Structure 1
Amino acid sequence: MTELVEHGHLFIGGEWTAPLGTDTIEIVSPHTEQVIGSVPHASRADVDRAVAVARKAFDEGPWPRMSLDERIAVVTRIKDAIAVRHEEIARSISSQNGSPYSWSVLAQALGPMMVYDAAIQVARAYPYEEHRQGALGPILVRREPVGVVAAVIPWNVPQFVAAAKLAPALLTGSTVILKPSPESPLDSYILADIAREAGLPEGVLSILPADREVSEYLVGHPGVDKVAFTGSVAAGKRVMEVAARNLTRVTLELGGKSAAVILPDADLESTIAGIVPAAWMNNGQACVAQTRVLAPRSRYEEVAEALAAAAGALVVGDPLDPATQLGPLVARRQQQRSLDYIRIGQEEGAKVLAGGGRPAGLERGWYVEPTLFGDVDNSMRIAREEIFGPVVCLIPYGDEAEAVRVANDSEFGLSGSVWTGDVEHGIDFARQVRTGTFNVNTFSLDMLGPFGGYKNSGVGREFGPEGLSEYLEHKMIHLPAGYAAGNAAGA
């Protein structure tokens, strides 16, 4: 039986502080359906405290005024401590959201380390000051920290997304209020311990587990300068609406319905081996999951048979078992959502090629079989709406022009892939698909390049210099005619 983990304090400005409210959040195991932990539910008053200390730390404290090397040293200590505690972090997250442990080690623990490493590399090379010759005379362009950041993260990859927001915010000199999801707040307490031991100055980081109502209060707080949000499209639109009242800057990383396009010349064995983990990764609870697989009609039956066999071979079970490839969904509502879409797909005329219900022998826990639908038309709801579960659509196409049209026929534009025997041709195909990231004969996410979406998949970018820029304000300083620039100052 999993040991009950109970926390009684909130992490506000680097200190463990008694909450001002009395509400708590109970964390339920998606495998056993039993309570495995509890944390305080942050109140609006707690948000006010966190914003006040973050504001003071930014306006008056040392953090934004430290050298870049000094901030890098602190962030490096955070990264190194995650390495030491990566197994603890992975187990904590798998216990809360059902991620298979083997996947959690890579994506939930080691993945954040890669995010911090990449952000440090980008921060070192970033041009914080730049002298230019303007139209009316010399100018100095500065990039300065944005201020107080509200970072609202989801339950599916909490530490990875936290790192995607914390790393650039901290490295550029901003202060942060991190708001974990109520489904998976326990790992954020490990992060709080790590941050405190790393030597973050007072006020720089607060961590406030809370529900949507308190999150909305944080997002709309007049003391916040920027909101960085990852979550659903509906929630992202609400964040933008609330933040707009104060003209608060926002970046939104939202949903996806990404297409994996198999071209006629693709090697099927390596293609299926690449698509399966990309389609059913993290139990299908990933915004970048390749949930629409497009196959040429000339090879449709061959692809359907191979993909169905691969889906049926996935090992479903206890997320903490290292052999598990697909665990339970995070909550009963998510399980029911997937089961509802499976019913809808059948009603729409799609054919279940694999899965289609609850796994045998797993009556307890929020499990859904890895499910593959065949004979899917792109107009069906199961092909258009983000299910966020282990449900994948196989869609036939005629010529390549139709494949491009189908891939682009979506309100989303986050990720995608093409599988072909000709990499150069794959690059040409990639240029035609309107998504923020794309893969040719692979599936990955490189933290040195920009990540984000077109259309309803979001606003702004994370990672790379583009992502770092989202946490900087740009200032132009006009200089007198004839001024000759000396050595530009650093950040």
Structure 2
Amino acid sequence: MTERDDRTELVEHGQLFIGGEFTDPLGADVIEVVSPHTEEVIGRVPHASEGDVDRAVAAARRAFHEGPWPRMTLDERIAVVTRIKDAFAVRHEEFARLISAQNGTPYSASVMVQALAAMMAWDAAITVARTFPYEERRDGVLGPLLVRREPVGVVAAVVPWNVPQFTAAAKLAPALLAGCTAVLKVSPETPLDAYLLAEIVAEAGLPEGVLSILPADREVSEYLVGHRGVDKVSFTGSVAAGRRVMEVASRNLTRVTLELGGKSAAVILPDADLEAAVAGIVPFAWMINGQACVAQTRILVPRSRYDELAEAFAAAAGALRVGDPLDPTTELGPLVARRQQQRSLDYIRLGQEEGAKILTGGNVPASQERGWYVEPTLFGSVDNSMRIAREEIFGPVICLIPYGDEAEAVRIADDSPYGLSGSVWTADTGRGIDIARRIRTGTYSVNTFSLDMLGPFGGYKNSGLGREFGPEGYGEFFEHKMIHLPAGYREA
């Protein structure tokens, strides 16, 4: 490491983690990691090539077919994964700080959202694995049956830059516990924390070949998901990228799980407590600087209370402290890249052209001389047909949408190409549960916002295919085998 200043260091790695060992890359290309706050280079790592993918997949195939990992007992695999989880807990502040430096997540939120949440995902997978039905007897029409769930094989796990360790844990923890082997492809914006994970995995005793970690761009990702040696692709990213992943994987009939985008609605009913609703929604509307697929980016408010709610949300958004993501007092940091900053600014201009009214924000903050910042922005008087209400911006731009009665609120919330998350805020919990049942979205919260890792997470419509977390997500990493037994057979 080369010293930069009293706050950061230039982090440099010269090798790739392939098959459980750090090894020299086949190519000479390098990824430079740029701070979204200073716009300076803060890290350099090798850019994995297609040849490196071939090596990683070959190692994973050998480990799956010939190595001990799939043939270990569940308790033996749990012991290794538990060591990974425990080491993650010990180093969680290091993970949080490094991820914040790369993608701009405020450190105040990063400790939980980026680090401890990932550790909890590893832990939740262990809990699910302990009680999962790996084999069961059934009475068939023609005789007794034995139904087995067997590991799917080599998994390609492709994760984004916004929550890199959380999404990695969502894929790797169940895959490894199931007995699969894996190649983790990490984003070029956030490759540095992946090296911490590699160190932990190496120390935990994962057998040779079971896991490789490759930083690379979209072209190499496409090569990986289209690789004939891959049995399962688990992908998190944009809808456009998800469609491409599905297209490429389909050539080999490779199984896919896609966790994609969202344009989730927080519905405030007329009887809701204003203070509680604002306090509950704001952190999850602007979470990770607006760069979260589950963010509550459409806030639906009754027309009868529009003025007071608009004023309250505008005041809360305008009060968010913008600045250096590594400053523990910061509440909203920079966007991950200049392209993301420009995307948000373009949507802000578009929203004004569409006739929406900026209630707060709308510019690059004057307090920041450099960095890819956008003020927390709230649009009022938004119609759900506007592009700012229908398209995922992935920045700190939120829409306030008025509605008349409850039926209209449900219709607006459901009128979206996405269906990933959502929430409802009301004094009547039973009424809120009824709303949750009526809206077509994969996860929903009543008078709170949560993503519980013991339940299934995923989306309807363009928000994806399949599920992560819980037994439903764990089951995505298994094949189902039916064994017919002779009539009258009974185990001794």
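If you rank structures 1, 2 by distance in nm of label points 7 Å out along Cα→Cβ at positions 155 and 443, which sits at the top with the largest value? Once distance in nm of label points 7 Å out along Cα→Cβ at positions 155 and 443 is worked out for each structure, 1 has the highest.
When distance in nm of label points 7 Å out along Cα→Cβ at positions 115 and 139 is calculated for each of structures 1, 2, structure 2 comes out greatest.
No value in this document is a laboratory result; all are computed from the given coordinates. This is a predicted model, so every value here is computed, not measured. Cβ atoms are built from the backbone, for glycine too; each structure is taken alone.
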